[in-house]
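*Asks:* I've put the structures underneath this note.
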Structure 1
Amino acid sequence: MRKRRKAIFPDPRLAGDDGLLCYGGNLEVETLLEAYGNGIFPWPQEGLPLLWFSPPQRGVLDFDSIHWPRRFLRELKDESYSITFNRDFHQVIVECAAVPRSHETGTWILPSMQKAYIAFHEAGYAHSVECWHRGQLVGGLYGVYVGGVFSGESMFYKVSGGSKRCLFALTQKLRASGLGWMDIQMVTPILETFGGKYISRDEYLTRLEAAHLNPQKLDFSGGSANVPVIEPASED
């Protein structure tokens, strides 16, 4: 287990009602490790100092209560699609940054964030899942695995179901490796349909501390993945 250095962030429980904990600092690998290890994440905005958040309500996805629609499970049998892990992290984060969002005028995945998370990926902490259709990248997601907790950051799709296939593959890999949940930060409408929910900051930090006690080793090596359907829960 990584030896923890002196904290450079305030106690995450001191964050305001909007989740803002502090500002400033940098996006170096060690800083990001310290942040994620304490349940804190950066959410930069152009024209402002670097902002760090620990929201009062945290989105999570519990694997034992995921709802995969039967139609989607049937679509997974289409062998013209394939899934890889960590094959093209750079392109995935670029595509995620380009996704238009109705509730935002720009993107929080600024060039500085892209550079920082590519370095975090090269250090072995940030990971991507890619969905390919006949050789073309049509969906993807990326996130961070620190201290036994996977935190999803962003995803994109170019064909219907592209990002969903990536999420499905990721949850199966995490569950098969002994994890019972993942951090999704915020519950979007699509994640809510799959079972995403909010828990309190205190509950999240309790889960985080428990994960730190016995972090599971995960293999995110690249290459094609034949992902079996091992999650029985589904709905029409």
Structure 2
Amino acid sequence: MQYQQIEQNSTAIKKRIETAAMNCGRNPDHIKLIAVTKTVTPDRIENAIQAGLNNFGENYIQEAIHKIQMVIHQDIFWHYIGHLQTNKAKIAVSHFHLIHSVDSVKLARALNQYASQLNKIQSILLQVNISDEQSKSGFSMNQVESAIHDILQFPHVKIQGLMTMPPYFDDPEHARPFLKNLRQLRDHLLHELPQVCLDELSMGMSSDFEVAIEEGATMLRIGTAIFGERE
């Protein structure tokens, strides 16, 4: 896919985000589009940057590091959105602005350790397995509050919010209850832990992002609708 198609797709997605936000009384500027670049080559990421995108999400550490080293721009931000093994925590801290997929206190502890060595405060989101699927990582809904209490003891990580991946449905309306549950969990946690920053809700992908916006998403992880079907 060449630059023109990526630009057209990006423009169309931004317009849909703006329309969905305005229709539910939200400010589109408060919603961040993260272009998911799993299997996307560096030259196509360069095309996306030319098209005005500056937030990119990667699922696999080794694939991501290659691209980050190839695509060097001052004003772009890299998000780690895949499952992160504890033994890859050091690499993640060295390369990513925000890690969306913190799914255990053990992982948060490792990130804190390596961030301390780099004199960095690593921003993180807590991944919630909102649908209780065995195939997915994440805290269960009733584990999150306890995990936050533990992670608050780590001075070099900063919780910024929550992330989830609802089941895939052909009809995005079927994803709505899961997205709503994450927002309601966030609202409950803010009431119980007002000192914690939970500004970000990372939820919504190519198939359901407009519903996610209606349910309060602040970060959308969109790949296919920008870059086409993965090869």
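Bear in mind these aren't lab numbers, they're just calculated from the coordinates by the rules spelled out. As the structure is a prediction and not an experimental result, all values here were calculated from the model. Cβ atoms are built from the backbone, for glycine too; each structure is taken alone.
*Asks:* One of 1, 2 was used to compute FRET efficiency 1/(1 + (r/R0)^6) of positions 48 and 80 (r between Cβ atoms, R0 = 41 Å, to 0.05), and the answer was 0.40. Which one was it?
*Replies:* Value 0.40 for FRET efficiency 1/(1 + (r/R0)^6) of positions 48 and 80 (r between Cβ atoms, R0 = 41 Å, to 0.05) corresponds to 1 out of 1, 2.
*Asks:* Which of the displayed structures (1, 2) returns the greatest value of volume of the Cα convex hull per residue in Å³, for residues 16-87 alone on calculation?
*Replies:* 1
*Asks:* Here's another thing I want to ask about it. Which structure, out of 1, 2, was helix-only ellipticity at 222 nm (-39500 (n - 2.57) for each DSSP H run of 4 or more, over all residues; to 500) calculated from, if the result is -8500?
*Replies:* 1
*Asks:* Identify the structure, out of 1, 2, from whose coordinates Rg/Rh (Cα atoms, Kirkwood Rh), for residues 112-191 alone was calculated to give 0.96.
*Replies:* 1
*Asks:* Computing relative contact order in percent (Cα under 8 Å, 6 or more apart) gives 21 for which of 1, 2?
*Replies:* That value comes from structure 2.
*Asks:* When distance in nm of label points 7 Å out along Cα→Cβ at positions 96 and 176 is compared over structures 1, 2, which one is greatest?
*Replies:* With respect to distance in nm of label points 7 Å out along Cα→Cβ at positions 96 and 176, the highest-scoring structure among 1, 2 is 2.
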